[in-house]
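These are the structures, in structure tokens.
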Structure 1
Amino acid sequence: MKIINTLKQKRWEAGKFQVFYRMLWSFHNLYRFFAIPSYRSRILNSIRFKKYYHQFSNFTQIDRYPDLFQMAKQNFGDIEHPKILSFGCSTGEEVVTLSTYIPHASIVGIDINTWCLKEANRKYASENRRFFHSLSSEFLSLHDFDAIFCLAVFQHPENRHNKNRKESAYSFEHFENQLKELDKKLKSKGLLFIDHSDFNFLETNLMPNYQIATFDRNQKSRQRPIFNKKNQKLSEYQNLFRVFQKK
């Protein structure tokens, strides 16, 4: 009886700690909401544009994917004025990096987060670097891109951080539907770059219209989960091709 009472006491104390931890975390997030504009924008935009949202985080950095950017430089070095789209550009670092690899390119950055776009325009906008909201009339009118980059966009942090998760927190249908819209904007022979995704582009209905691009190091292995078109986890490891050419 004494052992049972001791276990009950410990469970009660553990429960109290969990309640305290949740309250502390709630106050922390409340502080972030009012004190940090970037965090507040993430919350408000994810609510306002919930139907269209993909990646919640707005983390980015300069030259984040040098191997992919080098492939683009190799491919577009001899093309006079290539048009490139950075889908999910965040605060613009991907766009400005691409402009250093391909200075003769016209590059458009698209994002759904209004605060990110303000920062991108403030820091990086120029004659050859433009930024638009992903639901804007300006973006809807754009087409005939030579390349579209979708890097660390089609993913959900819950899929990586919760090792016990068997079903994707981000749906394959959402992934595929967005790619169908982007496909309309990519010209024939254009390149589609997809990396750090929770799904495999080879499983989409678009794949018959594409071929795997013949770049060295196109296929890459990573320790991160991969889900199938039924949103079920296949493995904790990925070994995916990242660049595709439209036929």
Structure 2
Amino acid sequence: MLTPSSNTALEPVTVNMIADLPEVSAHFSRFRVTQIGLSESALDQFSNAEIVRAAELLADANVDVIAWNGTSASWLGFERDEQLCEEIQAATGIPACTSVLAFREIFVRTNVRDVGLVTPYTNDVQRRIMANWARSGFVCSAERHLGLSNNFSFAQVDKNTVADMVRDVAREGCDAVAIVCTNLNGASIAPRLEQELGLPVYDSIAVTLWKSLVVSGFEKNALSQWGRLFSDPALNGRRQNA
């Protein structure tokens, strides 16, 4: 897992999720990310060169898959993560995947067109995400965001706040809810919210793990308690390419 340097949520959440998969281990490599925004300095944090350097360190551990566990391509464009995966695989020889490309695959495989978008981000970043996803056929028919830009602060948002945002977009109408940020504590509340709302709730940390397990060929049935992502037959059939 390639991790923003100021994230504190995704590592413990991922390790907790794979506790019932004794044959799976997660390993992490960081690169500097402290602010989320559309300024030149904020965008420069996501230079592919920096991310690939971090990936090369993970390659020394002989991992089976390298995942960019971050959501920057939501506002930078899906093509950024497509290029990043190509560069990581060229540099390391190891298959690569990303959170945002996993969201796209999940939406396609489950016929999601209207998305309830939940993020901690600022207005301009939120609008950029909505425009980018709409170009690929995923309309954010309802959205909630918190107006935050300090990446560390995202993990300080309490679970009840995230849950209320999910409920709000569900009430406005959508096919599925996407919690987009790998430093929000959404994965642990997603299954309960799915039962309450009758909708899939896809969390960024969870979708990254799901895709990593798909690419590496590991069985995911033991993770069904973490929600529809790990139990829906449409998402847990034959292995997909990265």
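Please treat every number below as a calculation from the coordinates, not as lab data. Note that the structure is predicted; figures quoted are calculated from it, not measured. Cβ atoms are built from the backbone, for glycine too; each structure is taken alone.
Tell me which of 1, 2 gives 16.3, 47 when you compute Rg and Dmax of the Cα atoms in Å. Kindly include the intermediate steps, with their values, before the conclusion.
Working: 1: 21.2, 83; 2: 16.3, 47.
This figure was derived from 2.
Source structure of the calculated read-out (mean count of other Cβ atoms within 10 Å over residues 90-97, 24.0) within 1, 2: 1.
When relative contact order in percent (Cα under 8 Å, 6 or more apart) is computed across structures 1, 2, the figure 21 traces back to 2.
For distance in nm of label points 7 Å out along Cα→Cβ at positions 186 and 218, find whichever of 1, 2 sits highest and give me its label. Each step should come with its number before you reach the end.
Details: 1: 1.1; 2: 2.2.
Sorting by distance in nm of label points 7 Å out along Cα→Cβ at positions 186 and 218 in descending order puts 2 first.
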